[in-house]
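No lab work stands behind these numbers, since they all come straight from the coordinates. What you see is a predicted model; the values in this text were computed from it and never measured. Cβ atoms are built from the backbone, for glycine too; each structure is taken alone.
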Structure P
Amino acid sequence: MNASVSNAVAADELVLDLLLWSRFFSPLVDDGDRGQIFTALGLGDFSTVADDYWGTFHVGLQTPVCLLLHAAQNLDGGDMREDMVRLMEHLQLDWADAPLPPDHAAVVLELLAIAHRDEEPVLQRELRSRWLQPWAAQTGNLPEDSPWQMVMKRLAEDLANTAGAPAA
C-alpha cells in the first residue's frame, strides 16, 4: 500500500472514530447502539458500565461529566452557542432542526469530524484546543476507580491524535 492510500485510510478512520465518539455521548442514541460504539472504539463491554452511563453523563442537576461544553468550562452559553452556529454556517450546515444544543459535546465532536473531512485546519485546531481537549481533561468529579476515567482519557488521546493527522 502506498503512503497516500495509507494516509487516506488513516484519515478516514480518524473521522469515523470522531463520529463514533459523537454518537457515544449523544442522548439520542439507544444503549444497544452505544454498546456497539463502545466496542468499536475498543473500550470493552458496555453492558458492564451501562447502568452508570446515564448518571455520569446525562441525568441529574450536576452530572460528573457535563456534556454542555460551556457549562463544563464555566463559560457563557450564549457566546459559545453563537460561535458554534457561526462555525456551522461556515461549514454550510443547517442547524434549524437540530435536536441537541450547538455546544453539546456530541455536536462539537461531529463538527470536528466535518472540519477534518473538509480540510479546515484552523477550525480543527480551535475546536480541539478551545473546547474539546479542556472538556475531556475535566475528570475531577469522577471517582479515581471510575471506568469513565479511562474513557475520557482515551477520548483525550484520540483528540490529541487528530492534531497531526492527514485530512480525509
Structure Q
Amino acid sequence: MSDAALFVLGGVEVELHARLRWTQSYTPIGGSTVQRLSDGAGHKQSRWRRTATVLTCEGWIPPGLGSLDYAGALEMRCVSPRAIAGPGTSFTLPAARRSDSGYEPFGFARLGDEWLPTAVMMTGDQANLDPVTGADSYRVLWYPQLMVLTDGPEEDTDGGAATYRWRLAAEEA
C-alpha cells in the first residue's frame, strides 16, 4: 500500500491529511520467561503471546479520535503489513487480519535476486500462492486487524510548521 493506506480505529477512519507521513511498528509481548536448568541450559516457558503496536503520524490536521471510548477494546485496522516467508507456497495466516477491499493478503516469489508478485488464493486462514517456475522462496503479506487496548493518541502541534503529530500506542486485547 502507499502512504495513503487507510487507518481505522473503533470504526473512525483517520483522514489522509492527518496521516500524510506515518510509521507503524509491531512488538511481540507475552507471558514467557526463561528458566535455567541445573546444567545451565535455558528453557523458555510461554503462556500467551500478543502484539503491541505503535502508529506515529504527521499531517495537517489532528486525527479526530476524541469521540472514542477508550475504556474497552477497540478494533484497529492496521496500515503496515506483516509477512511470513519460506520455501513452500502454502502459509497459515492469523485470523486477525484485514479483509476489506485493497487489504487482502498478497504474495511474492523470489526468482534469483528479484521478488515477483504472485497470486494468493485464500481458503479460511490458509494462503496458497501460485507457484513460479524457478522460485526458491515465497512470501505472503497481510494487514493485521486487531482488537486493542489503548489510552488514545498523544498529540503535538507545531504552529510554525502548521503540522500536527500524533502517536498511538496499543496492545492486543
Worksheet item: Where does the value 16.2 come from, among P, Q, when mean count of other Cβ atoms within 10 Å over residues 18-25 is the thing being computed?
Response: Q
Item to complete: Can you spot which of P, Q the value -17500 was calculated from, given it is helix-only ellipticity at 222 nm (-39500 (n - 2.57) for each DSSP H run of 4 or more, over all residues; to 500)?
Response: P
Worksheet item: If we compute distance in nm of label points 7 Å out along Cα→Cβ at positions 58 and 106 for structures P, Q, which one ends up with the highest value?
Response: Q
Response to the item:
Comparing P, Q on relative contact order in percent (Cα under 8 Å, 6 or more apart), the highest sits with P
Worksheet entry | Among P, Q, which structure scores highest (criterion: FRET efficiency 1/(1 + (r/R0)^6) of positions 74 and 138 (r between Cβ atoms, R0 = 25 Å, to 0.05)) | P
Worksheet, complete the sentence: Rg/Rh (Cα atoms, Kirkwood Rh), calculated, reads 1.06; among P, Q the input was structure Q
Worksheet item: For which of the structures P, Q does the calculation of distance in nm of label points 7 Å out along Cα→Cβ at positions 66 and 82 return 3.3?
Response: Q
